[in-house]
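Derivation of every value follows stated rules applied to the coordinates shown; laboratory data play no part. These numbers were taken from a predicted model, which means no experiment stands behind them. Cβ atoms are built from the backbone, for glycine too; each structure is taken alone.
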Structure P
Amino acid sequence: MKISVLQENLAHGLSIVSRAVSPRSTLPVLANILVATDDGRLRLSATNLEMGITCWIGAKIEEEGSTTVPARTFTDLVSTIPPAKTDIALHEPTQTLNIKSGSLNTDIKCIDAQEFPPMPSLELEEGIEINVADFKEMIKQVVFAASHDEARPILTGVLLTVEDNILTLAAADGFRLSVRKAQLSSSVPSPVKAVIPARALSELARISNDGSDVITMALPPERGQVIFRTKDIELSSQLIEGTFPDYQQIIPKEYQSRTILSTSSFLKSCKQAEIFAREGSLIAQVNVRPGPEENSPGEVEISGQSEETGSSQAIMDATIDGEDIIIAFNVRYLREVLDVISSPNVALETSKPTSPGVIRPVGDDNFLHVIMPMHLGS
């Protein structure tokens with residue numbers, strides 16, 4: 001292998017794939033990045049056997065070839081090279097990679113590419129096309145609600161379903177549920193259902209900034225994998241086995257009170273309450289008070305307190321349809337959902353202090369968030 005590549009392109013590619021490098025593995029090659037020529041471009045790949053990421057970058061190919069380079073050594077070295085042309089050559093008998101750029105002349109000991117696990121390939125004609133911007137927003141609005149508790153692996157994933165031309169993502173951790181829908185440009189021939197690790201979707205949202213308009217998703221039958229492909233990036237992930245809970249049963253079918261609030265004011269009030277509530281059990285009390293007359297403005301008070309540091313109360317104007325209620329929520333959960341809503345106003349739907357609340361963006365039926373109440377005490 002003998003190639004020339006721009007330092008900035010190489011550094012960008014390494015930053016993308018390095019997140020899939022296995023930090024601790026009994027297989028030394030999993031701590032390496034595969035570097036290979038591929039149809040006139042340079043292909044970089046890394047995998048931890050659960051998730052794999054491949055990135056293609058432009059390069060001048062003089063001789064074809066491949067090897068695997070220690071990820072940390074390679075990434076750290078490339079970051080010290082000034083933006084300029086970098087010449088890379090592999091001495092195959094010794095698997096030594098020579099890197100030259102300006103005054104730099106470095107040799108890195110590598111491992112033969114034959115030892116690197118094969119990366120899955122995507123048959124593009126089998127895939128489902130999804131708008132990149134829409135999919136990134138969908139991921140952002142659900143992954144934060146996935147569980148981090150490995151004791152229930154199924155809840156560490158995101159349920160992805162496609163029926164006709166409707167794509168749905170759902171995540172839950174036992175205390176909250178996020179559901180986001182979007183319309184695809186075309187229908188699928190048969191329904192799709194899979195549970196994808198939340199971490200893999202987070203990485204996909206992070207790296208899919210390469211100027212592509214669409215992401216192609218494929219779920220090869222019998223392989224237990226999902227593959228996502230954009231113009232220059234491919235991410236593959238093992239699926240999580242098991243049955244995702246029937247989340248439709250969690251969503252309240254009716255409410256006693258519907259409160260419309262400014263999203264930014266609600267978020268700011270929650271952040272203020274969290275400063276004090278985080279010292280205790282993260283309880284924020286939400287006091288919904290309708291106006292004295294029908295259709296008159298009401299108000300909502302958000303409060304958080306700590307025996308050690310004090311308390312915070314914030315009162316906001318609100319449009320309230322229904323009854324007054326005092327209900328408590330985990331204030332961090334409230335802040336996290338409000339952080340991913342871009343609409344100017346949100347609706348908080350409540351029934352009683354012991355029933356879940358529902359948060360919906362006003363004017364957008366594609367997203368909802370269910371949040372379990374907390375006990376206020378006597």
Structure Q
Amino acid sequence: MRPRVLLVAGEASGDLRGAELVRELRTLVPDVEIIGVGGERLRAAGMDVTVPAADLSIMGLTEVTSRLSTVLRSYKRLRDEILGRGPDGRKPDLLLPIDFPDFNLRLAAVAKRAGVPVFYYVSPQVWAWRRYRVKTLARRVDRLAVVFPFEEDLYRGRTDVTFVGHPGLETVRAERSREEVRQALGIADDRPLVALLPGSRGAEVRELLPPMRAALGLLSTPVHAAVALADESLRGLVEELAPEVPRVAGQTYDLVAAADLVLVASGSASLETALLGRPMVICYRLSAVSYAVARALVRVPFIGMPNLILDKAAVPELIQADVTPERIAAEARRILDDPDRSGAIEADLRRVQERLGEPGAAARAAKIAADMLVVGRGGVG
């Protein structure tokens with residue numbers, strides 16, 4: 001029988017990272033069967049998406065409550081696959097969770113009890129909040145691939161951990177020049193371009209896009225703005241919240257690389273913006289209940305990955321009540337109106353890139369997965 005991998009990527013960033021890994025894994029194990037949770041990128045890479053990632057992409061505790069039945073139904077289906085209760089009654093040879101800890105750590109526990117090896121790619125950021133889960137994760141996984149160098153030190157001695165480098169080093173790049181992007185958007189040479197990246201979930205977009213949009217009208221000089229759609233499913237919502245702002249789909253990196261400033265949701269998009277070297281303002285806002293819980297659990301001084309990597313406030317962060325049009329506009333003016341400030345941020349972002357290792361993360365992770373498949377099926381690793 002073909003080797004089978006159950007891959008679980010419940011978010012847009014996991015869909016991207018998973019697709020990269022799947023393509024590399026297929027070069028090493030051409031007959032591998034990959035099923036599980038993902039989006040359009042994983043589907044295009046050849047995975048049989050048995051549970052759409054959109055069914056699980058929920059932000060915060062209050063949002064989980066309203067969609068709990070969908071989440072539980074998806075969890076049961078995946079648990080049954082791990083236990084060999086799926087349509088063909090066969091267990092996977094490997095569980096490959098990607099980030100998405102609340103869901104994936106539960107599946108990892110099921111897999112450990114069922115004797116299914118677990119290879120966790122892109123370690124969840126339990127070091128940022130609920131640090132006690134470092135031990136939980138270490139107990140439930142057989143191999144762990146991390147993408148930030150400080151994570152390897154955190155897990156060393158607890159589980160088999162490998163720093164594979166950050167996958168964005170080879171995948172986050174613009175395909176078109178700044179001039180081509182500005183020409184396509186009809187932007188005059190003397191007008192700044194502001195890219196709006198309000199997030200990959202509907203709840204994020206509802207919280208962040210309105211104040212980002214309103215901030216544009218408070219800037220001291222006119223700017224041209226465009227919204228990057230993290231997923232085509234968000235088009236209707238973005239059109240509702242910012243009907244006059246142009247929308248860009250499938251060209252986020254081009255838009256960011258051409259921008260003079262990026263207003264970005266906290267998360268993987270802020271790191272991608274850093275890899276493209278563009279000054280940014282990071283925004284983070286949850287429902288009141290979700291934020292109260294998060295505030296009690298978070299144990300890091302910053303929310304933005306660029307600042308965490310550098311251990312300094314290299315780029316401005318606005319959190320919760322500070323995510324207002326006035327505060328966003330004030331931080332944006334400090335960057336757009338001060339070349340020295342903008343240049344200092346760009347210099348710091350180059351240091352972020354230097355600390356993330358060498359290109360080839362997906363290939364290194366795929367090699368680990370391939371070795372585990374060989375060993376697990378009785379071959380020589």
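Supply the structure label, taken from P, Q, corresponding to helix-only ellipticity at 222 nm (-39500 (n - 2.57) for each DSSP H run of 4 or more, over all residues; to 500) with the calculated value -14000. Structure of origin is Q.
From which structure (P, Q) was mean projected area of the Cα convex hull in nm² calculated, if the value obtained is 18.3? Label of the originating structure: Q. If semi-axes √(5λ) of the Cα gyration tensor in Å, for residues 87-126 alone computes to 30, 15, 7, which of P, Q did it come from? Of the options listed, only P reproduces it.
Tell me which structure, out of P, Q, gives 17 once relative contact order in percent (Cα under 8 Å, 6 or more apart) is calculated. Structure of origin is Q. Structures compared: P, Q; top value of mean count of other Cβ atoms within 10 Å over residues 135-142, i.e. the largest, recorded for P.
Taking 11.4 as the value of Kirkwood radius over Cα pairs in Å, for residues 287-326 alone derived from one of the structures shown (P, Q), identify that structure. Among P, Q, the structure yielding 11.4 for Kirkwood radius over Cα pairs in Å, for residues 287-326 alone is Q.
Comparing distance in nm of label points 7 Å out along Cα→Cβ at positions 231 and 255 across structures P, Q, the highest figure is found for P.
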